[in-house]
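Undergrad: For reference, the structures are reproduced in the following blocks.
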Structure I
Amino acid sequence: MRDFSSNHEALSINTATLRKQWPLERIVEECARRGIRAISPWRDQVAQVGIGAVARQLKDAGIALSGYCRGGFFPAADEAGLARAIDDNRRAIDEAKRLNAPCLVLVVGSLPGALDGAPVHHDISRARGEVFEGIAKSLEYAIEADMPLAIEPLHPMQAADRACVNTLEQALDLCDALDPERARRLGVAVDLYHVWWDPKLERQIARAGRDRLLAYHVCDWLVPTKDLVCDRGMMGDGVIELKKCRQWVEEAGYTGFSEVEIFSDFWWSQPGERVLDTCIQRHRKCV
């Protein structure tokens with residue numbers, strides 16, 4: 001297993017971690033100042049700046065991407081909505097390609113309308129079928145663009161509104177069905193916040209292997225967790241066995257970045273400088 005204790009070369013910052021403190025340009029500047037070599041930006045943050053300006057700033061700062069957030073949200077109330085989702089995912093693929101991202105992360109969606117508190121229907125099997133078809137159609141375009149897609153399974157507490165793919169096993173079943181040749185066209189983003197609890201996690205990480213492990217996200221699970229979305233912990237403040245999990249992904253062949261992604265009302269209330277410096281310290285000590 002790689003030794004992270006003396007440097008943070010393998011650290012990436014998902015820009016959601018600092019979205020409440022700084023605009024994207026400032027996040028890039030502060031990361032570069034600290035020798036952080038990679039980020040994973042969100043589409044709305046990129047849109048606020050302009051993709052051309054972001055691409056130039058990243059190049060000038062010498063910062064790469066560990067992923068691009070996000071595509072997905074395929075299920076919809078009707079055929080027109082399904083078509084709009086495919087069109088939006090094609091735009092996301094184009095953006096990821098423009099920024100030279102290694103993959104586009106997919107948060108696949110679930111019951112349409114549920115995210116706004118008014119689900120159009122309760123048929124999660126239908127939603128899963130629409131996810132399958134949506135990924136299949138998006139994959140055709142992604143292959144042409146040479147942009148790998150990374151399915152991110154989300155914790156079951158978000159099965160109704162954000163993602164009806166909730167385990168690494170489910171995500172890999174989709175990969176095997178849609179990319180049986182394992183050509184690094186379709187893989188997974190392993191976010192420990194969402195999958196740490198899974199008794200099959202070690203086995204499924206090994207199953208994924210180097211070809212499927214496209215992104216690796218870290219934070220911690222606090223006890224108690226006070227909010228289903230915005231109470232992630234800084235690494236070392238919770239109960240996730242971070243080093244054990246990294247050993248599993250590296251034994252499976254993963255050599256990429258450890259991407260810190262923290263949605264947290266607490267950390268969003270802290271000065272951005274403190275957040276970044278703590279990420280560096282905890283990455284060296286805990287990850």
Structure II
Amino acid sequence: MIENHFIELIRQENVEIMTDVEMKNHTSFRIGGKADAMCEVKDIHSLRAVILLCKVHHVPYFILGMGSNLLVSDKGIDGLVVKLGGAFCEIALTEENTLRAGAGCSLAKLCVFAKNMSLGGLEFAWGIPGSVGGAVYMNAGAYDGEMKQVVAAVDYMDSKGNVKRAHREDLDLSYRHSLFTDTDNIILSATFLLAPKSQGDIQERMTELMERRKAKQPINHPSAGSVFKRPEGAYAAALIEDCGLKGFSLGGAQVSPKHAGFIVNDNGASAQDVLDLIAHIQEVVREKKDIDLCCEVRFVGRK
């Protein structure tokens with residue numbers, strides 16, 4: 001529980017805060033219990049103030065992006081969920097061929113902005129349902145593209161509230177990994193170095209990739225995207241399908257009949273349904289294929 005005194009201190013920083021927030025309304029899985037509280041910060045000053053208050057008052061906090069690679073516990077989340085809004089959702093052309101986007105900005109908004117500026121390189125991200133911060137955090141990628149190819153620098157806040165910058169060579173971007181993975185550092189914004197390209201060619205590529213997504217992925221069903229990391233020398237979806245698990249259900253969670261690499265919330269799934277299904281898939285694939293599947297969806301909240 002969060003004390004009323006702490007809530008008032010947050011409000012004194014001109015930050016809106018709500019209590020007992022249903023997290024299922026803030027994740028693409030449409031799953032999750034209540035967070036003790038949630039606030040939205042609109043600039044670096046507010047973010048720093050909130051984080052330092054959390055530390056002083058020993059309130060755990062969690063930075064929420066678009067909630068697209070997330071499974072929230074049925075029991076909810078202890079402490080404060082912090083959403084990045086306001087300036088964190090802005091995009092600007094800073095130099096020739098260079099864009100700077102806030103961590104709270106959606107990839108969809110970034111892709112459209114880049115197209116309108118006649119800058120190519122982000123087409124692969126069109127259709128990835130995440131935020132800039134989340135995409136950098138896990139080096140998101142698809143269709144032979146990844147953040148590593150286009151990110152030039154990242155501004156972030158460390159656990160003491162200091163703002164720092166990491167350049168491409170220091171970001172440690174690899175498959176579903178970055179400098180920020182499993183740290184307390186908060187991504188504030190990313191700078192993208194792109195290349196001139198006609199708007200028509202960019203739109204053509206974006207349309208092509210979206211059609212491929214629609215044809216192969218269950219984009220009209222609640223999910224957290226691809227559930228498992230790609231094992232070396234194989235594809236998770238192919239392994240799962242070969243094991244006869246495509247369409248398999250546990251509770252309200254189902255291995256998508258359209259793409260075995262996705263688990264969908266088919267019928268009011270609980271987080272436990274999803275966790276049980278993930279564990280079952282891993283067990284069957286391990287037994288039949290002697291391969292360990294590593295989950296890339298992040299589980300947060302009370303256990």
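Bear in mind that the values in this text are calculations on the coordinates, not laboratory data. Since the model is a prediction, treat every value here as computed from it, not as a measurement. Cβ atoms are built from the backbone, for glycine too; each structure is taken alone.
Undergrad: Hey, Cα Rg over 2.2 N^0.38 Å derived from one of I, II reads 1.02; which structure?
TA: This value belongs to structure II.
Undergrad: Tell me which of I, II gives -8500 when you compute helix-only ellipticity at 222 nm (-39500 (n - 2.57) for each DSSP H run of 4 or more, over all residues; to 500). Numbers along the way, then the final one.
TA: On the way: I: -13500; II: -8500.
It must be structure II, since only it matches.
Undergrad: For distance in nm of label points 7 Å out along Cα→Cβ at positions 42 and 146, which of I, II scores largest?
TA: II
Undergrad: If you rank structures I, II by distance in nm of label points 7 Å out along Cα→Cβ at positions 58 and 250, which sits at the top with the largest value? Before the final figure, lay out the partial values.
TA: Numbers: I: 2.6; II: 3.6.
Answer by largest value of distance in nm of label points 7 Å out along Cα→Cβ at positions 58 and 250: II.
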